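What follows draws every value from the coordinates through simple rules; no lab data is involved. Since the model is a prediction, treat every value here as computed from it, not as a measurement. Cβ atoms are built from the backbone, for glycine too; each structure is taken alone.
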Structure I
Amino acid sequence: MYPIWEVPHVSAGILLAMIATFHILPSHLSVGAMWINVYVETKAHRENRPELLEFVKKYTLLLLVFAYVFGSLSGVGIWYAATVANPRGISGLIHNYVWGWAAEWVFFIVEVTGIFIYYYTLDKVDRRTHLKIGWIFTVTSWITMVIITGILSFMLSSGKWPETGGFFDGFFNQTYWPQLFLRTFVMFGISAAYAVAVATRLRNDETKKLVIKTASQWGFAGLLLASGALFWYLKALPEASRGLFGMIVPDGLKTGVLVSWGAMLAYFLFAGVRPLAVKLVPAIMAVLVLLAEYGPRKGPGK
């Protein structure tokens with residue numbers, strides 16, 4: 001089936017994995033960041049601490065530029081690479097889940113417009129209205145993950161779909177729920193790492209201390225819960241996938257993932273105990289460590 005795409009010395013699959021690995025950062029940030037934002041904004045209004053809104057504005061700008069510019073570009077890259085690498089496979093996936101993707105894109109449009117409305121109405125509309133905008137964006141963004149996870153998990157484990165051909169028989173397959181929980185918990189870890197990096201640039205030490213402590217608690221809890229979800233996910237994998245995983249993933253890589261996972265838990269613990277000691281460069285490195293440990297689990301999606 002044409003076109004045939006050959007990538008010398010790399011292969012189409014590895015190039016797709018490289019794009020997908022980067023895409024994890026902006027895509028999971030886009031889903032997780034607003035949970036922290038609306039929490040901090042609510043705290044700012046309830047406790048009459050307007051200085052916290054400096055973080056909200058800086059964090060939302062990062063979300064707007066990084067997640068919805070670079071994330072969108074890399075998302076298009078995934079679609080292109082996947083289509084030319086395996087056109088028949090993508091064609092079959094689209095024919096079976098076209099309405100799933102259509103539903104995801106409806107929520108994605110709300111999400112994309114929501115981030116612009118949220119950012120540009122900060123301090124321009126009343127508090128209650130702005131928080132409603134934030135919550136609409138937050139819930140809508142997570143729903144895109146709920147939908148796309150069903151399609152992505154189907155690519156790995158098709159459930160009862162081969163026998164029935166039913167939409168939901170493939171959508172709610174054996175790896176759907178563990179993967180959804182894993183992605184949800186990891187998104188809190190990723191968004192918390194970004195929040196810590198943004199908070200290091202705040203001018204007020206008290207505000208910086210509060211935000212870093214809050215974000216580190218979210219990140220530590222997220223990664224701790226993700227550890228349990230990861231074991232659930234690995235146990236739910238089909239036998240063939242588990243055998244392939246054990247065969248092609250070197251032991252050194254597995255050890256590196258475990259070490260980096262432990263290092264991130266220690267980092268969040270340190271940030272919670274000594275928030276003012278956290279600096280920008282180590283905070284950015286923490287984000288990259290999360291990328292390395294989470295790995296490419298993203299397929300054609302938003």
Structure II
Amino acid sequence: MSQKPRYRKFSDYLKERFNERVYKVSVDAGFSCPNKDGSLSEEGCIFCDNRTFNAYFGHKPVPLKEQIANGIRLGGLRYKAKKFLVYFQANTNTYASIEKLKNIYDTINEFDNVVGLMIGTRPDCIDNEILDLIESYSVRYEVWLEYGLQSIHDKTLKLINRNHTYEDFLKAYDLTKNRNIKICPHVILGLPHETTADMLTTAKEISRLKPEAIKIHPLHIVKDTNLEKLYKKDKFKIYSLGEYFNLLIEFLRYLNPEIILARLSANCPKELLVEPKWLEEKARFIQLLDKEMDKRGVSQGDLCKEG
């Protein structure tokens with residue numbers, strides 16, 4: 001007898017929503033970021049390195065339409081998918097003029113088997129005009145807006161050089177929440193000098209807001225980033241796999257059970273990963289998490305007092 005899942009998986013949501021497997025195609029549309037181009041900073045976030053997730057980074061630019069076609073072909077061959085989400089992932093994907101944004105987003109209209117649009121951005125790079133444009137795609141597609149938050153604690157946001165505040169996120173959230181746009185904030189667990197209590201406060205606050213989904217990334221240190229420099233300088237805590245499971249499971253228990261878990265791990269090529277080494281075992285990570293939650297008899301939201 002199959003057991004009820006211990007947490008709400010994004011893959012399960014997509015199968016329920018579209019009645020079949022849906023494959024996510026990540027693309028790099030050539031956007032910049034105000035935290036890198038000098039508008040806010042030239043340093044970027046201390047953890048940021050596009051090499052860890054962008055298949056096109058460092059290569060000759062590939063036209064957006066070709067990236068989407070390549071992703072669809074791969075998803076069809078490898079996963080037998082027939083429906084696709086296009087995810088504008090690299091850098092800040094609302095950081096351009098309305099005209100340019102529309103021209104870029106409209107590329108998905110050329111593919112009949114694309115059913116969803118996902119856009120990653122910063123909370124300080126959104127306004128009503130941009131949201132009007134993004135919401136207009138909801139007539140034909142499921143539309144998601146992913147906000148890089150990382151932490152609700154301003155002291156942490158300052159340390160990691162986000163150059164926005166939690167209040168900035170709340171303003172963006174309020175502008176978005178009553179539209180036909182699904183919201184998915186990103187958070188990082190294990191950021192330098194955050195306590196377990198700090199991170200559980202983030203879980204409780206996300207539960208209060210109740211976005212449709214959340215992405216949870218374990219902190220990992222990539223070679224040649226400012227985070228690596230900080231780690232060498234003050235040796236902040238890096239969680240062992242067991243310690244991280246304790247933290248993540250507790251976080252999930254305080255998270256509203258209706259919130260979809262769009263991500264629970266992270267990607268980093270072995271040659272770029274400084275710490276933690278267990279991040280290399282991504283596939284095994286999810287299996288171990290499921291097994292550990294079964295063993296403890298706990299589930300997402302069983303400590304949640306919201307909703």
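3.5 is what came out when distance in nm of label points 7 Å out along Cα→Cβ at positions 172 and 260 was calculated for one structure; which of I, II is it?
It must be structure I, since only it matches.
Could you tell me which structure in I, II was used to calculate relative contact order in percent (Cα under 8 Å, 6 or more apart) as 24? Don't jump to the answer; show the numbers that get you there.
On the way: I: 24; II: 19.
Here the read-out was taken from I.
Matching task: 15.0 is the computed value of Kirkwood radius over Cα pairs in Å, for residues 44-115 alone. Pick the structure from I, II. If you can, show how the numbers build up before the last one.
Numbers: I: 15.0; II: 13.9.
It was calculated from structure I.
Tell me which of I, II gives 1.1 when you compute distance in nm of label points 7 Å out along Cα→Cβ at positions 20 and 76. All intermediate terms of the calculation are to be shown ahead of the outcome.
Values: I: 2.1; II: 1.1.
The correct label is II.
Looking at structures I, II, which one was helix-only ellipticity at 222 nm (-39500 (n - 2.57) for each DSSP H run of 4 or more, over all residues; to 500) calculated from, given that it came out as -27000? Working shown, then result.
Values: I: -27000; II: -11000.
It traces back to I.
Tell me which structure, out of I, II, gives 0.55 once FRET efficiency 1/(1 + (r/R0)^6) of positions 140 and 252 (r between Cβ atoms, R0 = 35 Å, to 0.05) is calculated.
Numbers: I: 0.30; II: 0.55.
Answer for the origin of the read-out: II.
Where is distance in nm of label points 7 Å out along Cα→Cβ at positions 84 and 276 largest, in which of I, II? Could the numbers behind the result be given before it?
Details: I: 5.4; II: 3.5.
Result for distance in nm of label points 7 Å out along Cα→Cβ at positions 84 and 276 over I, II: largest is I.
Comparing volume of the Cα convex hull per residue in Å³, for residues 68-179 alone across I, II, which structure shows the greatest value? Show your work: numbers first, answer last.
On the way: I: 108; II: 117.
For this comparison of volume of the Cα convex hull per residue in Å³, for residues 68-179 alone, the top structure is II.
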